[in-house]
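Once you scroll down, you'll see the structures, which are given as structure tokens.
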Structure I
Amino acid sequence: MKILFFLDYVQDTELLLPIVKGGVGRGFEASVYFTDRLFRRFAATASDFQSLPIRFQVIPRWKIILGLGPGLRGFDALVTASESSLRPHAAAYALTRRANRLGIKTFTVQHGFEQVGLTYFDEKDPPGTVRFASQKIFVWGELSSLDPQIPSEVKGRCIPVGYPRELRLSEIPLGKVEGRPFTVTVFENLHWHRYSDEYRRRFMADLKETARRLPDTTFFVRPHPDQRWFTRHGREVFSGLKNLILADPHAPVWGRYGLSAFLRGSDAIITTPSTVALDAARAGVPVAVVAGDVDTSRYEPLFLIRETEDWFHFVHLAKKAPDNQPLFENSRQMVSRTVISGDAAQRILKVLRS
């Protein structure tokens, strides 16, 4: 069976790699196509695929959007991980529509813990405005985890499989900074339109105050790999604080560290509402979500930060780990409530084979 895996974002690599690896030697002939944008920004991720017995190719993104490539003849199925009618997903959406016209089976994988059109809607993207071209949509949780307002025709295409991303223990973990035995990594996706200016202001101010009051703790700030809001707008936060460090994924010194490296090298994680919270909970690392004025009900019962003092309280609790069992129990409950357990990649391959 010939399958084309299409990747446009670095998050796509983390979701699709386990599926590609799982199909090796099992009757699947895989081709992996990167957009030139993805390859240019995150070339190192390509090596994970190029080391496998597959066909690898880099395609200009603009050609895909305009329907000028790549050739699809001969493929039995197309698998993407960020496909919808929203503008950021234009390449995968255009490619999927072409594949449908050629009679190729098309599949996409839920790409985030919160994905508009599947798990939530908002004023910018209300129900009925987000479309999916894929014939089948692999989702991480039960169908009950989807937004109640999801159109029935979309819900009918959803297949619950679990979360295919692997925690890659082979990655080099972060080392400890001398004189500061405790490490907290702070993840942000502050570019998202859901955040108010007040949320962003409070996030930066509370982070700086927490680092100032806890000089014995190292705080790494890891921006979103594509949008890098903190790199562009938050550099003043780091002024005068040696224990507050910007770990920009595009900087050579930090680019070699992936998510798993930060999870393994951190004693605690603080994050804006994002998939990182789920990843940290799965990894057994104490995690808190900065709730502010955002709806974070999907993240319960994780520790939620709403006030400045909550930052300090969470770090204090995390420093008591592993004795502080409630933090770990909350993580376990959050994962079991929102994600189907087991081997998601193999479940997906079973559907592809059918």
Structure II
Amino acid sequence: MKILFIILILRMVIMSFGSDNITCDYVWRYLDYTWDNETQMKQANDTGNYDPTQCITDDGKKVSDGRVIVTSPKEFGPGCPVTLTVVSNDKKGAGGPLLRPYPDWKWHSKTWNKTHPDCTGLVNVARIDLKCGHLFAMDTGKVGRDERLCSPKLVIIRLKDDKVVKIIHIPEKMATNNETGKGVLVKPLVFLPSEDCSQLLDNMIIFMADYYGNGLVVYNSVKDSMCRIESKYMEPVDDLFVLKNHDTFIYPAGIFSMTVICNECKTSCYLYWAPISGKAIYRTDIDHLLNCPNKDQANNKTKYTIKLASQTVDMESVDHTLYYSDTGAMSIVRRNVCKLSSQSKPVRY
């Protein structure tokens, strides 16, 4: 089902801006890699670790040196040998631009043995974040939603030398809903209150969305502490998606999209978020989240912020401006959160 959202986002962009305004930098018929040798590729094929029909791209970030880093989640099975890659600009195969494993092959081939995986490697990365010259890769530790190979972890890579500088391991009790036993930590969001990049690893706050167990994991590096927060507003409430062309599909999923917006004096900062299967954007004061509220407290402190015409699958912010997708209209919406009155109309692209 993940691939539906990839296609959906592409269609929204094309319909909103027109094909004449879009530059298509990379096209793939199927994904292939910069293998070390033919023996390695044959081993991956023979063991079921490489099946092109199971390999897709999900998230992508362009870093300051021009590299494009993309994820390939194992949503459809174990047949994607590499889950985090750099797009090659000078090497192409029959399927398209070759993908180079990031940081290197050993981080991925370690987990090929599904019976006895080496959990120091990467299992399944769907979403990434960038902050202060570092890449944050959220490894679910699962194949799909349910097949657990390793515990989830957040891997932090320094981009200037591609060195892994920190790994944050997420305990199982944090990564799953205690009532349902479900959970997939899929999306990280990094917030640095001081905006001092030299203090990134010591002062960062990381939010990790669990769209399957309907919860949020908050890591506070100042205290080296972690907690799980759940709220009824993080749960899916409207899982019927109706697109502009009248296509419909069912997709139940909880909290996913997140961004941080502070007030003008930066005395208060808020986490804005939305469940995939819902028609509202909410916000909560970050100071309250750092206090690790229980479910009732989290419900009481959650503010209903924006009513949506249809579901949203992602959001970003610049200063006080919020950008989010409107799946029904296949458009991108811009809202100034300081002007959310009934007379204030959103801008659509």
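Can you say which of I, II returns 31, 24, 20 when semi-axes √(5λ) of the Cα gyration tensor in Å is computed?
Label of the originating structure: II.
Match the computed value 0.80 of FRET efficiency 1/(1 + (r/R0)^6) of positions 41 and 297 (r between Cβ atoms, R0 = 41 Å, to 0.05) to one of the structures I, II, and report its label.
I
Identify which of structures I, II gives the largest calculated value of relative contact order in percent (Cα under 8 Å, 6 or more apart).
By relative contact order in percent (Cα under 8 Å, 6 or more apart), the leading structure of I, II is I.
Using the calculated result 2.3 for distance in nm of label points 7 Å out along Cα→Cβ at positions 25 and 257, pick out the matching structure from I, II.
Among I, II, the structure yielding 2.3 for distance in nm of label points 7 Å out along Cα→Cβ at positions 25 and 257 is II.
When helix-only ellipticity at 222 nm (-39500 (n - 2.57) for each DSSP H run of 4 or more, over all residues; to 500) is computed for each of I, II, which one produces -3500?
II
If semi-axes √(5λ) of the Cα gyration tensor in Å, for residues 57-112 alone is computed to be 16, 14, 10, which of I, II is the source?
I
A value of 20.3, 61 was computed for Rg and Dmax of the Cα atoms in Å, for residues 65-216 alone; which of I, II is the source structure?
Going through each structure in turn, the value belongs to I.
A short reminder: the numbers here are calculations on the coordinates, not readings from a lab. Quantities reported herein were computed from a predicted structural model and do not represent experimental measurements. Cβ atoms are built from the backbone, for glycine too; each structure is taken alone.
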